[in-house]
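Okay, got some structures for you below.
Laboratory data are not the source of any read-out in this text; all were calculated from the coordinates shown. Quick caveat: nothing in here was measured; it's all calculated off a predicted structure. Cβ atoms are built from the backbone, for glycine too; each structure is taken alone.
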Structure I
Amino acid sequence: MKVLLRADASPTQGTGHVMRCLTLAEELILRSHEVLLLTNESGVDWLESIILDASITVVRTTQHSMDFDEILGLSPDWVITDSYEIDADEISALRPGCHVLAIVDGDDRGIEADLYVDHNLGAEDGPWRKSTKDRLLAGNEFALIRDAILCQRREKPWEMKGRIPHLVAFMGGSDPTGTIVLVAGALARIDETFTTTLIVPPARRQEVEFVIAGFPNFQVATPTTELPVLLGAADIAISACGTSAWELCTLGTPSLLLAVVDNQRESLHHLVENELVTGLDLTLEVSEGEAVGAIVERVTSLLTDRAKRENLSRRCLLSYDGLGKERVVAALEAIGAP
């Protein structure tokens, strides 16, 4: 089959939509399907490197656009969309010219599709329309995890790799909220001994370096294609509760996840409720001092409480088997070409 992926990215929008599509592309290519990515010029260097290295045909377009004639002119059997911004009616209008799979997060936005994917924990219990629920692949078993993450899994991720614990802090592919500055300041206040890699977009680097001046165990890295390796080296992770949340759960890394925008709140709630991570909702009206104090308390607990780390890790590994993309592509193949 020929499958066209439609998603965009930018420093302000973030990178998760495109990364989810590229994860599906891995499995589609493995099964000998032809894959095209229709996307904008993101302006995010590391993401563009991943796009160019993927074995797919890349077609550039305007951000958030959906050109009916352009897409059907490419003759896809399936169009996979991942966007909060592309008009729902324009996506729906692609049918019956091709099949449509819509990747969504808690809201189908009125899109009429052949299949829907919501890989957020607990998504299967959401208030879906009946017509959507009948065609919905939902919940953690459909978590879209790329191969570069899967190869970093280890048997006992709650055990520290070395004598001194290593933390990795990562606030998403572009950190549009600048939360890494707050996190860096909080980590600098923790009394325990540890090393840290802070993954910082260029726009925030100067602020972060000012905050951590005088802390030799802290290092700053630019967002990179080598992120899976950095995450694999972490004994503990601090991350925004976006696409990377499911990657950390699949790794079983004991983590503090932060809701930094409203659409991350529900996922964070389910993860904390199911004892998969520790969490903090920064979308609530809390002062900077309160947020820093809460981060210090939660990270200190992860550093010092082995039983807590083991419980979180084991529950993650039981919930996330890394086979989500295989299940999604199998569902596409079961329907086949139009």
Structure II
Amino acid sequence: MRSYGVARSAKSLWVNIPIYEEAMSFLQRFSTENLPAGQRIEAYRDILAQRYLGLDVIDHSDGHPHFDASIQRFGAVSIGTFTATPIEHIRTKALADDIRPALTLNVVAKGGVRSTSSHRDVTAKAGASYFTNGHHPSRFLATAGGIFHTITVPVDALHDLVADPWRQHGQVGDSVALNLLVDYCAVLRALREPPPLAVMQSIEAHVLDLIAAVIGPTPEGRDVIAERGLKAARRQAVLSAMDRHFNQPQFTVSALAIRLGVSRRYVHHLLEHTGRTFSQHVLDRRLRYVHALLSDANVPPQRIIDIAGMAGFGDVSYFNRQFRARFGKTPTSVRCTTRHNAPLSGTT
């Protein structure tokens, strides 16, 4: 935990106001929320912008700046989310020379940005993505309330996958690879603890592969990427789609394959790595959904048949058999136990 000294009174009474958290170099958070407005630009510049991003800053908020940032590190790869009032970031040649050459994919989630790098101007609105090269002097002006996701990789880590990676900059067109990368990183942003080392290394390789796929890999790198990063991202897309749509009665492997633009056979192939079939994954999610509702005393009473239907079950007998096989109790028994253990109204 880092802190920033702030004078609170005419007597120069200093207090420590936490604005930056760091946990095992994996997840770093920064916020100016608890700082006086007059201290925020200086704190953001000194603690985060220059030290970690190689950037200077100019405030465009009319004296009311605010910044929030979180950065996750997966080996040499970092994934960030930044929210800010209007601000201009500047990377001078001196700052660019002081940092390891890196390529950043910037995804505009909200607001917009005007960027100039290598004599090329980019105007990006919400939903757009663009590359910036940390080795080049550049300027970025973000609009009010902007939210930006960043994916930063060292340029030298791309040499085996991409020809001339240091030349990449400017706006990126929509593509399957870009969508897979954005969705894959959205899952990673939910992590709050560092994964095991082997998983960390796999994630690092997958993100590098997906960045290379967005740029356009060399012929030699194409096969590596298809079997490693793209496959992992597609597998995650399958699992995420299951999490979102498992309760739809017509959610089948065919429907999922059409949704993702792949074949039924390839969906089954992706799931082989998980040790479960498509049907087993969907059944597990439906059963856990029903069990969670029946085990929550705060959920308003509903007929069990209706809850099963909400989970996607169309056959009550099948549901009852599977529920008992999974949890060793009937749905009615689970509900009765929950009600019996629930505190009486007005008690703690």
Structure III
Amino acid sequence: MTDLWRSDRVVRLAPVAAVACSALLPLVQVGLAFSYVGNDVGTGLWSLAATALYLPPHLRHIWYVARARRPPLAGWSLAGMTAVIVGATPLAGNSWPRAYTALGVSFLLVLPAPWSYLGYVAVVAAAAPVAHALGLSWAAAPWLTFSVLAGSAALLLLVWPAAALTRLRTAREVLAQRAVMQERRRIDDDLRHGLGSALESIAARGDRAASKVANGDPAAAAEELTGLAEESRRTLAEARRRVRGYRRPSLRTELETAADLLTAAGVATRLDLPRGGIPDTLAPQARGALRATVTRLLRAGPAGTCTITATVADGQVRLHVRAGDTTETIEVRA
């Protein structure tokens, strides 16, 4: 179940599930319009026609917001939806105010605060009086208000988590791209400062050897070529050593990525590194432990704040991840 939750399949299916469940409630409302006390075939047909008109823009709002996007022309679609629902109120029966659930949800999804909250409160408050004016008894009217509240809450609990999952996946992708760019810059700087001077020295020695051969000094040229060969071997060994190091991720990059990911998930994270610096590379075991800790924090939900502290003592590096009242220590071997 945990692996499924972490998979991209859940992120893709969450908006679909939100739209499917959002379509179910209006269909139940149409059925009530035909069978509820005080309603008849005429009110049922009006309810069916009005639902066919307002449901597509409503599901469009759900679909876009569940994918963490704002619907295009959302104001116009919300205005049309409002006109249909309000206009059908006198014609679609005394159970029609249940359709205000969709209107209130779309207000919260489309309008900016505080207008979204004001619109939602107005819709919920109007449900019971409107239903009573249409012939529903005062004893049943409060249950209709509760129905609007419960239905809207259920839909929002489907839409908002789906949007949060989408935003989290997008943040992970952005952080992964940022980590790749940081690693590329680190490797580029390392090669420029580490091997760049050695390669320049090899090129200079080659030029000097060629010049001495051209001037008829074979002994000096041979000495330069011998030094050139030795320096080339040292440079090659250094290049191989650095390539082996590049196969391990950068400790600083891993820590920065972990902090950015937690911050994007709503956990305010601070990274505290020693002034003397930390190792350039990170062993696979320590990297796995750090990622497991970050994953647990993400699953546990927002913990308020988190501090990742790196300490160096007797040549040994330790990472202390503190979130809330718990602290986890990770041994780092470069």
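Computing Cα extents along the principal axes in Å gives 70, 64, 35 for which of I, II, III?
Source structure for this number: II.
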> distance in nm of label points 7 Å out along Cα→Cβ at positions 111 and 143 was computed and gave 1.1; which structure, I, II, III, did it come from?
Replying inline: II
